[in-house]
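As structure tokens, here come the structures.
Computed from the coordinates by the stated procedures, all read-outs in this text should not be read as laboratory data. Values in this document were obtained by computation on a predicted structure and should not be read as measured data. Cβ atoms are built from the backbone, for glycine too; each structure is taken alone.
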Structure 1
Amino acid sequence: MIEVHDLVKRYGSTTAVDGLSFTVEPGRVTGFLGPNGAGKSTTMRAIVGLDRPTSGQALVNGKRYRDHRAPLREVGALLEARSIHRGRSARTHLLALARTHGIPGGRVGEVLEQAGIAAVAKRRAGTFSLGMGQRLGIAAALLGDPAVVILDEPVNGLDPDGVLWVRTLIRELAADGRTVLVSSHLMSEMAVTADHLVIIGGGRLLADTTVDELIARVAPASVTVRSPDAVRLQSALAARGATVSSPETGLLSVAGLPAPEIGVTAAAEGVVLHELTPRRATLEQAYMELTA
């Protein structure tokens, strides 16, 4: 579990994180979202002890990161894929990390296979593409078989196969009962991957909720209706309390009434329908509305 309590981080006169509190629970994928400069990276750095909070605290499994005797076995993190010695091979990089925690060398081979880079294990990391660097960073995060995994933009630079691999991986980690925190700007990925969302802006908490709850609260669903008698139907729906707009002739966008009730109203009015399609807002739309 990750617990952030009243976290504040200032750099001189700039406040990067301002009284932030949230909990990331095990067994689910938590998406960590916010615009550039919102304080996401600073918060994640504070969680793994790279930034010291001005006040407040960030705990991993009940302790500060630095208080764990073997932190790589508690939390694995990918914050910057290029934070590696460019002259070392992928295997040597992971082996060096393993030896700091007494992790068997065989585990290095396992995570190289898991990350899909075993075939290039002897290549220098400095020759890796962005996507291969991401895979190596994820392998390093998994090295200690940690209970908590933190990934910052893990699909950056990956091809479609790589994106699918990351998506499947983080879902499997959560299914194993691990705590998974993923930061991403790709709303389409978060929509199909995250169970829960923590959204911040200006260093403060904007939302701590599920994807469905956020969409329902910020961007209500609507129904698209097409009819040759749209004007008469619009009046009937408005009389029932619906909010109706007409983007073009014969087309209505209806909010406030579900599709079945719209159909019943149309039947009662003797109006022919050519289309009756419920529309659910996307996570991207809800996110943009919230952070605007």
Structure 2
Amino acid sequence: MTETTTEARAGVGEPLAVVCGGGRFPFAVAQAATRAGRSVTLFPIRGFADPWVEEWPHEWVPLGAFGALSAAIRRAGCRDVVIVGALTRPRLLDIRLDFTTVRLLPRIARLFRGGDDHLLSGVGAIFEEAGFRLRGAHEIAPGILVPEGRLGARAFDEAMAADARLGLAALAALGPYDVGQALVVIGGHVVAVEAAEGTDLMLERVADLRRRGRLKTAPGRGVLVKAPKPGQDRRIDLPSVGPQTVERTAAAGLGGLALEAGGVIAADLQAMIEAADRAGLALAGLAPR
């Protein structure tokens, strides 16, 4: 048994704090923890979290007020903390400063001088130094991890499988530069790499390239490839997918989605599979490189 597994099991039954960005992933984590017998308190971030959080025990927190957030988590009796949900990279000016955050400001400013993984890993370290145990969403809700193998009705053909392998290799090569977690490969050619815009807007860019005639390949070829960066802290910001990802992939004229098994999370995998089957897309979880 690894040290990580031992630590994760040590938290079973203890209260859990879920710091919530947008989307349904915080809900999936809260549900899984409740089924496991844990009490859950949500700490939704104002301006990002969705209204459904108010159906659960919760306390809204402003972005960046770390002192207020840590005090609220302690009042709820929690030591284990999950940070999950959509959260766009803020400007320093958008962060509401309390006294604790002001003391941390020089350190936070340094964290902003780097990629998202650099920033989020630094935020995780701040939580741990405050005495909390940072848990990955997938540790609490392992069912959100994409499994290995074909996931829908359509299988990858040989060309798509080759594109997927190339995509995983390219993401592994780009990982040390903290660039992105997704790209598009068509016919052995990397045509788009995710940057600050995120996966959905990258796929819109591919669709626009096709409309402008910059992509000459017929629709139904090529794949969206998503995988975590090598060496990233998987407790924070694992790449995520959902039915909307499938819809954008179809709109971009691609043939399928290749997701790293155990490294990508899906809040509703069954809905994704059904969307892929309706669109005629191949969907698969690939073994990590």
Structure 3
Amino acid sequence: MSNAQNSTVPGLVLNNSVTIPQLGFGVFQVPPAETQKAVEDALEAGYRHIDTAAAYRNESGVGAAIKASGIAREELFITTKLRNGEQGRAAAAFNHSRRELGLDVIDLYLIHWPVPSQGLFVDAWKALEKIHADGGTRAIGISNFLQDHLDTLLEFADVVPAVNQIELHPTFQQRELAAKSRSHGIAVEAYSPLGQGADLGSPTVAELAETHGVTPAQIVLAWHLGTGNIVIPKSVHPERIRQNLAAAALQLTPDELAAISALDAGTRLGADPAVASFSQM
């Protein structure tokens, strides 16, 4: 497998001085049996940032791909996440993820959902702070935390989260939440960055794709990068994997960025973090 770096992907410096590649490869809903090949294809294409989660049940496939790639560990940035049902035993859950991935150190470890009905996310965060202090992870963060969850966490946190990974795409931008996160030095990472494909049908996106001679997905990903989001598109198709990565070389003008930003419709596609309570077990 090639060790060639894709030099077009910008790095974003987190609040603890760790650099994360701004464009990564996500494996949400990639079947475990297909994960190793998909990640190998992504690494071959030039991705160096891979995002998984214990709840996806494919950490071992990610780990197998990393091992098979022969790429130096320090060139890779690996994210995984704490299951909702394991917020009360985060240290054990972390160690299980570390074994599944075959890694001594995980670059970014996230609380996957706040699950406010459990009342455990502050305890989980304190456990993540200890994991981080002990050198198990280079950075810790959160996912799906709304403004009130963030307020509660920051009241008790000794370490400010490095990242808040949230549903974010042109028709659902969560601008207030993104602004609040950034105001605390928390980077915003977008999942479902293409609106699960729905946002690619926008006439605005289609027109810009035609203007630039690129795919609608590349336009939307370039918008994410141009507005400062970390973004983790997912595909199991090698050609699309390569196309998504190529979006890092595409720069939109301020007017083009604004045209896509104008598509915000407040349309959430995934679960609402205010009430989501699934265990992921």
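Which structure, out of 1, 2, 3, was P(r) over Cα pairs in 10 Å bins from 0, in percent derived from, given a value of 7, 31, 37, 21, 4, 0?
Structure of origin is 3.
Computing distance in nm of label points 7 Å out along Cα→Cβ at positions 103 and 207 for each of 1, 2, 3, which one ends up highest?
Largest calculated value belongs to 2.
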